[in-house]
Structure formats: C-alpha cells, structure tokens
1. Out of 1, 2, choose the structure whose coordinates give helix-only ellipticity at 222 nm (-39500 (n - 2.57) for each DSSP H run of 4 or more, over all residues; to 500) equal to -9000 when calculated.
2. Suppose distance in nm of label points 7 Å out along Cα→Cβ at positions 58 and 162 works out to 2.7; of 1, 2, which structure was it derived from?
3. One of 1, 2 was used to compute mean projected area of the Cα convex hull in nm², for residues 18-97 alone, and the result was 7.3. Which label is that?
4. State the single structure among 1, 2 that was used to calculate distance in nm of label points 7 Å out along Cα→Cβ at positions 106 and 138, giving 1.4.
5. Thinking of 1, 2, which structure, once percent of Cα pairs over 23 Å apart is computed, gives back 55?
Structure 1
Amino acid sequence: MRKLLILFYKYFTNFKRKIVLSGYDRFTICDYFKKQGVQVGEGCSILTDSLGDEPYLVKIGNNVTIAGGVTFVTHDGGIWVFRKEIPNIQIFGPIIIEDNCVIGQNAVLFPNIRIGKNSIIGAGSVVISDVPENTIVIGVPARPFGSVEKYKEKCIAKWHEQRPPDCVIEDGRNWWNSKHYKENREKLKRHLICLFFEHNQKE
C-alpha cells in the first residue's frame, strides 16, 4: 500500500508540474525558474523544463539560449561510494552561464563550472570544467573546438548563400521574427530545397 501511495504521489506531482509548465513558453519560463531561486538575466530562451535539483545554484546571464534536454548537475553523486563511511556527506557546486551563450541540445553541465561570455556548448557535450569566453566546446568531456569569431565568419558566408534572395526584411527587425515570418519561411524552404537537392542533381 505504501509503494502504491508513493507511486501515486510521484505521478500526481509530475502531472501537476506539467500543467504548471504548460502555461509558459521558452521566454516566459524564466519567471518559473526565478521562483525556484535561479538567477536569470534578460532576453533568455530556455527549452528545458528543469534546471536540476538545486536550481538556486544556477546563475544565467543575459541573452542565453538553452536547448531542450540540457541537464544541470549541481551536486556530486560520486560520494555514494563512501556514504556508509560518512553517512551525511553532501557536495554541491554552482553552474554559472555568462551573457550571450548557447547551450546545445542534451548537453550535461557539471557542478563548479563557469561558461564564459559568447560561448557555444555543442549538442550532447559534457562540460566538466570552465569554458573560456568566445569559445566553442564539443565532446565528452567537452573540449575547445574553435573560436566564436571564426564560427561567425563561416556562418556569415553560409548565410549569404542560403538566404532567400527575395525574403522581406524590415528596418531594425530580426528576419526570423518579422511580421513576414510565414512568407519568409516558405521562401526559405523553396530556396534550401533548390540549393541542397535540385542544384546537386544538376551537377
């Protein structure tokens, strides 16, 4: 009976949490995390629905985007191996993400790390140590792959090729978020299909 009650409580708690989270989007979910004690800056986009068991140990700067499935580990689970010897031991550490960073899909962030400004964490990476500013890291464990400045140059060159020539851009507006979003997306779709598939068939 006790196991059944515990199971029901877990199910009910998860169900309740999903209902609460359904009221937020990727931008407003920051308000939800702030209520849990997370320090979150302005202009952030967060697609994961949890910032770990100790969210108050997470600090996120301005203009940070966090993809879905990112795991925040703010405690050291390895202490389990000597729990019998030292029953009450617990080890914790903060996770700090500075301004203007991207945390890729399913990345794992370990405790006691600082991700420097303008950095990119590749999808699936496991970050166990500090990441310098303006750095791209990937892998398990995550290691520097290149500078953000070189990545920016490559992206600009690719965008000149991939951008639809007839997309509508308003002054001072982001191409992606303009009122012509649907029209631009359709033009992008046609352009990319032509670029990647039809163009290759001609060759």
Structure 2
Amino acid sequence: MARLRKLMLERLMRYYQFLAELTAGNPVSNVTSAQIAEVLDVDPTQVRKDFRSIGLMGMGRVGFDTCEVCRTIRIVLGFDLDYEAVLVGTGHLGTAMLAYSGFARYGLRIVAAFDSDQDKVGEEIAGYSIKSTMLMKSYVETSGIRLAVLTTPPGASQELTDRLVSAGVTAIWNFSPTRLTVPAGVFVRHEHISVGLSEISHHLKP
C-alpha cells in the first residue's frame, strides 16, 4: 500500500512539473488527460484515476481546469506551505542550490547556509552570509528549523546529521554520497547522482 501511494505521489509530481512548464508565461485554461498522458508517457486512464483520488473531476472533452489541478496537487504534496530549511555544505553543489530560485515553487525556503571551512565563513554566496557549523545547532534550535539540506563530504555527513537531529531537524534532504543513520521519526531522502548515472549508462550500453 505504501509503495502504491509513493508511486502515485511521484506521478502527481510529474503532472505538476508538466503543468507548471506548460503554463509558464502562457496561461492555459484547460488540459486533458490525453494531453498529459502523451507528454509523460502515462495511460490516460491512470491520469484520470490519480486525479479522481485527489478529488478532481474533468468535464468531457473540455478536460480539467489547469489552475484547479495545480492548486489541488500543491495542497496534496504540501507545496502550499512554506518550509524553512538550512543548507549545510557550500561546495559546488551547495553553492548551486543556494543560487537556484525555483525551490520557492515547491514551498522550500533556504534561510541559512553553514560550512565548517573557516575560510568560507562570513563569505557571501548567492545572497547568503555563510555561517560556521559551530553555530548550526543553536541556530536550528532557536529558529525551529525542521528541514536540512546536506551537501557535505561523506566523512562529515553523519556527525553533522547527529547534530542537526539533536537540534530538532526531522527531515533531511541528503546529497552526500553516504547512507545516514537516524532515529525513528526522522525522514531522510537520499539523492545519489550515481544511481541516475547508472540508469543512463545502462540505457546507452550497446
């Protein structure tokens, strides 16, 4: 059951991304399940089933109200809420994420960035004044932060995770190439670039 729900949420995310791109600077009143299915390579029946499960009903050949679909998916996925986060690790990836303005579309707002490299502390990156990881726990506790984005070297990731969790963080978006150990009640989303690369390599293999 949990796996089926996860798959549906992944499809909803794909629908949302498609509709966000479709309507960017070019308002589109309605969209049909067939249009979505053709672009995303999904069965139109599956699209309608997913939409019905979140309370969306289309109208014959007219299809679905695009704004209503986007609004409903945002609520289901939690994008209608603002989530403040801290980013830990300001190497190349961390710096790129700080400069990315698209997170706001998904309710994510990075409010502070930390690094253990004292040469970077006090430096300004993408409008953020980099703070020392020595101050991280106090900042997280005081600000009530529950989400952290981790872009640190593998050797430092677990220790930093322990400190974040002890400060009150309950969700970690982990870009560090290592598995993290966390207590029950703390969610970790691992993003391994190597996994995506392996899929691409497999596809290209003769």
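1. On the way: 1: -9000; 2: -14000.
Computing helix-only ellipticity at 222 nm (-39500 (n - 2.57) for each DSSP H run of 4 or more, over all residues; to 500) on every structure in 1, 2 gives -9000 only for 1.
2. On the way: 1: 2.7; 2: 5.3.
Of the structures listed, the value fits 1.
3. Working: 1: 5.9; 2: 7.3.
The structure behind it is 2.
4. Numbers: 1: 1.4; 2: 3.2.
The value was obtained from structure 1.
5. On the way: 1: 60; 2: 55.
Attributed to the structure labelled 2.
The numbers here are math on the coordinates, done by the rules we state, and not lab data. Just so it is clear, the model here is predicted, and its values are computed rather than measured. Cβ atoms are built from the backbone, for glycine too; each structure is taken alone.
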